[in-house]
Structure formats: C-alpha cells, structure tokens
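Take a look at the structures below.
All of the numbers you see were taken from the coordinates with simple rules; none came from a lab. Here the structure is a predicted model, which means the values were calculated and not measured. Cβ atoms are built from the backbone, for glycine too; each structure is taken alone.
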Structure 1
Amino acid sequence: MSNAPLRDRTAPLGDLARAQVVSELRRQRPKSALLRSSLWFFALATACAWASGFFEVSAAFDGRRIDNLQRFLTQEVVPHHLRGTDFGPLELGTWALELFTDKGWGALLATLCLALSAIALATFGALVAAPFAVRTLAVLDPFLFGERGSSRAGRFARTGLVAVARGLLVAARAVPEYVLAFFLLAMLGPGAWPAVLALALHNAGILGRLGAEVVENLEPGPARGLAQLGASRGQILLWFAYPQALGRVLLYVFYRFETCVREATVLGLLGILSLGYWIQDARSRLYYDEMLFHVALGALLVLGADLVSALVRRAVRRA
C-alpha cells in the first residue's frame, strides 16, 4: 500500500517524459524535400483538375441524376420477370440459378481459361526475357567484380543487350491489351487467340521487368559464393536467382492473373463468349439485371484468384 501513492505521483512525470521523447524524435525524423514537393505538386494538380471546368461536382448530384440512380437501384437491377411482384430470396435464387446455368457457367469457364492461358504464356515469356534485363547478370563476372578486366567492346555489347531487353519489355507493356487485341484480331481473325496473345504480351512485359528488378535487388552473397566456386551464369540463375525470387515473383504473377481475369472480361466484348460478351449483350438490350449478375460473377472469380494466391504464397513461405 505504501508503494501505490508513489507510483501515482510518478505516473504524470513518466507521461511528460514520454511526450518529450516523442516530440524530440519527431523533430529529428528524416525529412525528404522531394517527398514534400511531390505532395504539394499532387495537391496543386488535383486542385487545378477540379477547377479546370471539364467536370462539375454539382452536376453529379442534380435532381435528374438522383432520379436515374433511384430508378436504377429500385427497378433496372430487379430481374425483368420479377418486377412488380412480391418476390423473395427463393424467386431471386431461382432466377440466378437459371441464368448461371444458361449463360453464366460457360462464360465464367471461358473467362477463366482465357486468363489462365494468358498468364501461363506471360510467365514463360517473362522467365525467358527477364535474365537479359538483369544488369548484375549481364557483366563479365556476375555478382562478383562486375566488368573488371572486360574489354570496351564486351562492355558495350552487354550494356546494349540489357538496354534492348528492357526496351522490348517496356514496349510490350506500353500498348494496352485492348489495342493489341484489335491488331491481333485483324492478323489472326476471330477467336480466342487474339485475346490470349494480347494479354500474354502485355503481362510478359510487366512480369519480365518486375522479375528483373527482383533479381537485381537480391542479396548477392550466395551468388558470389557460387561464382567463386566456378558456377556459370546459367547455374547462378537457376540455383540462386530463381529460387530466391520465387516468393516475390509469385506475388506478381497472381496479381497479374487477377488483372488477366478482369481484362479477359473486357476483351469478351470482341466477340468471345466470355463474361464480357454477355455483359455487352445485356447492356445493348438494356437488361441491367443480367449485366450486374455477370459483373458479379467476374468479381467472384477475382476473389477466388486472390484466395488461391494467398494460399500458394503461404505454402511457399512455409516451404
């Protein structure tokens, strides 16, 4: 009991000292002029965009738009044959099951097949292209002493190879998938291949560049040990770079797979019987209930891909 009053008297002093320490740490924290200027520039650019007059904030909340929103939420999204009736979850479930059996299942499967085929080709292309864009591998002695003792012609050739590889990866990801699909559709004709190849080329550029960056930022110690033991460039890549980068690269692959699912939905507008085809079909007929249903199927497919991604990455970390 004698110690309790002493602790009560010293508690405010402890809080004051803690506040002083926090204040001192705040004053000593690292400050980046670039970060601050970037934030100010972003805020100024946002203010200029809002004040440019290209769009008006008040126009989004006028009476006509509010009425349209209310009609859409209370009438347009309700299944056509259930409008004006006192329907419940059973009737709504029966409608969803019929629509899923008739159109949704096939469209969902087509979208998944498009995305899987595209990400498989993109991953293979990235694995082949990424090593040529890794600067720490494109030297005379990978991960060791760089270009020490190398001739000027050799340095120029290796630097040029990296520049060309990185330029091709940039070009592949610079063109949107939809534009690539239109070009490939003109060259190859209708079918699924234009969409698959468009997605694969675009994502191979992204995954190749990200994979090259991951390999460049690996801890070089083990690679140097392998090189000093006489390992070749390919052996360092296979037995050090790829295993060490696997976890991070898998994260990128699954992220791009989710993107492929979304883009495969959009590319279905080109005539492939995926979710995008039926979304466009429902929109052209003003069947917003069916359009919303197929959009929800696409969202569920992306959620499933995210769940699989989390499980695979967890298994890799445990292994």
Structure 2
Amino acid sequence: MSGDDETAATPRLPASRLIAPGLYLVATPIGNLGDITLRALDVLKQADRIACEDTRQTQKLLNHFEISTPTVSCHEHNERQRTVELMELLKTGGRVALVSDAGMPGISDPGGWLAAEAIAAGVPVIPIPGANAALTALVASGLPLGEFLFLGFLPEKAGARRSRLEALAAEIGEAARTLIFYEAPHRILETLADLEAVWGPELRVVVARELTKIHEEFLRGTAAEIRRELAGRDRVRGEIVLLVEARPLKEADAEAGTPLRIADRVVRLQTEVGIDEKEALKRLARELGQSKSEVYRELQRERARRK
C-alpha cells in the first residue's frame, strides 16, 4: 500500500483553535469505538473537565484515544450537587464536556439538570451529535418512520408497566406510530407479554439487541413470535431497544381479533381442560412468561373494571 493510501485510510483530527467556553454535550459510542466523531474527540481533548456518568467507563474511551483531560463523576445520584461545582467553572469561562456511558447524555441518562442550569445562567450549551441507540434501532427496524415516540424505560413493577401501556394505547390517534423503549434483558419477556395483552398477539415489534457490537441482533415479528423466540433461549443478554408499531386499538382489533383477556382465557382452560382456577392461572402464567402473581393481579384488575 502506498503512503498516500495509508494517509487516506487514517483520518486525522483537523487543526483547530481552542474550543469556546461553555458546556458541551458530547455523544459517545454505544458499542463500537469507531463511531466516535472527530469533533467529539477534539472537544474531549480540549475541555478543562469531562463530567462522566461513570468515570471508570469513560476512562476506557479516553485511554483508547490517548486523552488525558481530568474527569469527574456526574450521575443520577449526585448530578444536582455536582452541578453547583461545575457551574462555578462554567461561569468563569470554563469548558466542560458532559458524557454518559454511551450515546447522547440526557437521553435516559444524567445531563438534563446540568444543561438546564447552564442555560438559565446564560452559559452556552453546545451539542456534539453522534451515536444514539433509539434512532439507530429505529432506522433499521422496518417499522414506520413518519411518526415515532421515544419513551425511555417502562416502569419496573408489573402493574405500573401494564397501566402505562394501556394509557399509551388509549392515546394513540387515528394513525399508527412507532413507540421506542429501552428495556432490561431480564424484563423483556414480561414486557412483551404485557404488549401482547394490550394490543394483541399480532402486534408488530422489533427487539434490537447489542447495537453496533459484535453480537448485534434485530428480531422482527409479532409480539407473540418474538416472545417465544426469546423464551426459548437459556438467557437474554445485552442492552435492548424495543420498538412497537402501535395502532389504534379498534384498527388492531378489526385486523387481528380482539385479544382474549385473562379472565376469558382462564374460563376457557377451566372448560376445555377441566381444571380449577388456580391451576388455570399456573398454566397461563407459564404460557405468558409471567409469574402467577402477575397474572392473578391482572385477573383482579379485569374483574374490577367490569363491575
């Protein structure tokens, strides 16, 4: 390979003046270090301080690119306290780069409070765009892109999660839209079961896992299909973006048939198999990939709504 070819294959940072004072919101790779931008590296090198969600995680990135800028933690448990310290530096003309562990700071990660305080104080806030898990998953999902809604993490508790999904279903307008969630691998089966219960088994979903990493995976299909696929694995690993093609419930019911509620499915099992309600709940819990107590709570909620 000629010297010219080698130069072309190795991008170099442009020579630049010292960056202007202000707060820089710097996007970092969500898995593949090659996704860092030249501008992000320039800012990280020239900042007076880098505020990190986890200094240990960010240090790996800085070491890889031989960046020696001092770091300080700024996470969900200390963001407000740390903001006071960082604002002192910013008000005196300092340059602070804010990063999360991966992706854009402030998106389901710390950063929003510091950015708001800087804006209120008249300090320049400069976004440095780059990788973002939600948008990366969306553009490769195959779901509608015309209108989408990012909702971060759903509630951890089963009852609150189901209530949130039911509220979202009730809010869907006349046209379908794509909903984007972040989800933990140990909760994905329960969430898929909740989606199936609210919109029906034919609901189109996409599970995007380990984006930009070696084991990147997109699972596309119905809620029922994807839940069965993941339930058959020994373990679900990695960070997950869950995308849902949410349609008005009347439209979904007309095409897929109104999904049977827990109470109806329990009665069907009792009638067809000849078992009591307790055993029917056990079987249904196994089928849905949920605990018996979660299925029982939903049964009670359905009965209460019918009164």
Structure 3
Amino acid sequence: MAKLYTPAMAKIDKKKAKLKGRIQKTSPGREAWKRLRRNKLAIGGLVILGILVLIAIFANYIAPEGIDNQVLTRTLQTPSTQHLMGTDNFGRDIFSRVIYGTRISLPVGFICTFLAFAFGGVLGSIAAFYGGRADNLIMRFMDIFQSIPPLLMAIAIAASLGNGVLNLVLAISLSTTPGRSRVIRAAILTVKSNDYIESARAIGASSARQLLKYMLPNAMGPILTNFTFGVAAAILTVSSMSYIGLGITAPTPEWGSMLSSSKELMRVAPYTLYFPGLMIMITVLAINLFGDGLRDALDPRLK
C-alpha cells in the first residue's frame, strides 16, 4: 500500500531543499569572507584603506588649496580652523599636500608590489612546476640577489637610474622580486601534488593549463596575504627612499619627501613632520590589520 504524501512530509522536503541550496551556495570564498567579517580589526583596517582610496580619488574636491599655492605672509602657521594642519615654510597648506600625497604613496605602493609579484610569479611558477635543473638554477640566482638587503638594493638601483617615479618603481620592484618568487614557488609546491593536479595531467592538460587554471587559483591564499603585507612594506620603502632624496623629491607632495623637507623645522614647527608621518603610520597600520585578518580568514586550519 502506497504511503500518503502528507503536508508534514512536504514541509520536511521543503526544509531539505533549502538546506541543500545553502550547502551548494557555500564556497571557500564565502567562508573566508564570513571569517573575515568576524574580525573587527581587519574590517576596521579595510574601512580605513577604503577611505584613503576615496581620498586619493577625490583629492581635487577635498583639498582646500592647490599643492603649490605659496603665500609667504602665512609661513609656518600652526594648525587652525583655516589651515587644519598648518602651513609650511613656503606658506603652503599642509592639509592639501597631505591629501594629494595619498595619490602618490598608495598607487606607487600597489604598483611596486604588483610588478614584484608579476616578475617573481613567472620565475617562482617555472621553478616550482618544472623542478630539477630549472628550479635549482632559478632559486640559486634568487639566492644571490636575496643575499643583498632589499632596501640597500633599491637604493643602489635608484642611485644608478636617478630620481623619478618610474625609476623608484623599478628599483623597489626589482629589489623585492626574489622574496616574492619564493612565496609563489612555495605556494605552488603545496598544491602541485594534489589529486586534481594529477587528474588534469592524466587527461592531457597542457603545462600552461595546469599552472594557470588549477595550481595558481588554489594557491592564491598565501599569495594574497603576502601581497597585502608587501604593499605596506612598499609604501614604507617609498617614503624611506624619498626621505633620503633617492625617490620622489620636492616639490611633489609625497609623504616621505614632505618629511625630508621639514626635518630642518623640527624644533621650530614640529607639526610639519607630524602629519605626513601620521599618514604613513595610519596607512601601513590599516594595511597590516587587514592583512592579518586576511591571513586568518584564508587559513584552512581555522575552518
């Protein structure tokens, strides 16, 4: 005798269908985002970083004056309602210059890190995928360059190429490429021996397909985390090199160059150093907080 399909059974089937739909919608990315949202410090860092990006985009509308408006009758004025961060020794509004500095420090930091990962990604991927002689040759070559401190190498490259944004980007990118290549090599080696890679190889997938479609996407967790910390380190390096005169020089309103041009005013007008230094600190802190949260969210051991 056939069983009757009661309303209670229909309700149970409906709940099962909803639960199945939720399970199907779950993905590693969604789970990582859920864990990231629970990290208040990481979300705070992401919010601050988003605000800085908006400031860089809309600097023309936020800054009350141009970056080169020199009014000698108002030199070295302390912070006030008219000039929120005071004026420098040329009578320029520091608040406006700090705002425009966001347009330089953030993009240069991101570009330097992106290029370093692009160069290092090619070398690290080849070394990890092919192994053997290719791995040994590439990694020993990277060892030679990594024996030189990255900042010292960046200073040497920038000194030989000269000042300028392009030369600074090349110097920082090349000096950090060895470290980035090791990160990507290690990330690919962790997924290289997985079953889905063996299956792709068994069905005749090309080397490029195995690397680009299966290995790199599944190794993005540590790569993204290291990229985030790399941006913070690049911003510090940009400011450090500009401070010593080998990066972006005055009158361009880069935070490091603003610190360099104001160091002689430390005793007379210390606020001229406070605000550019504070912007560097806030930016790097926000990126590091977000990077810490991203690392925890992408760690499979915390699932």
### Query
When mean count of other Cβ atoms within 10 Å over residues 190-197 is calculated for each of the structures 1, 2, 3, which structure yields the highest value?
2
### Query
Here Rg and Dmax of the Cα atoms in Å has been calculated and equals 28.3, 90, so which of 1, 2, 3 was it run on?
1
### Task
Using relative contact order in percent (Cα under 8 Å, 6 or more apart), single out the structure from 1, 2, 3 with the greatest value.
3
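Work out which structure the value 14.9 belongs to, where mean projected area of the Cα convex hull in nm², for residues 62-181 alone was derived from one of 1, 2, 3.
1
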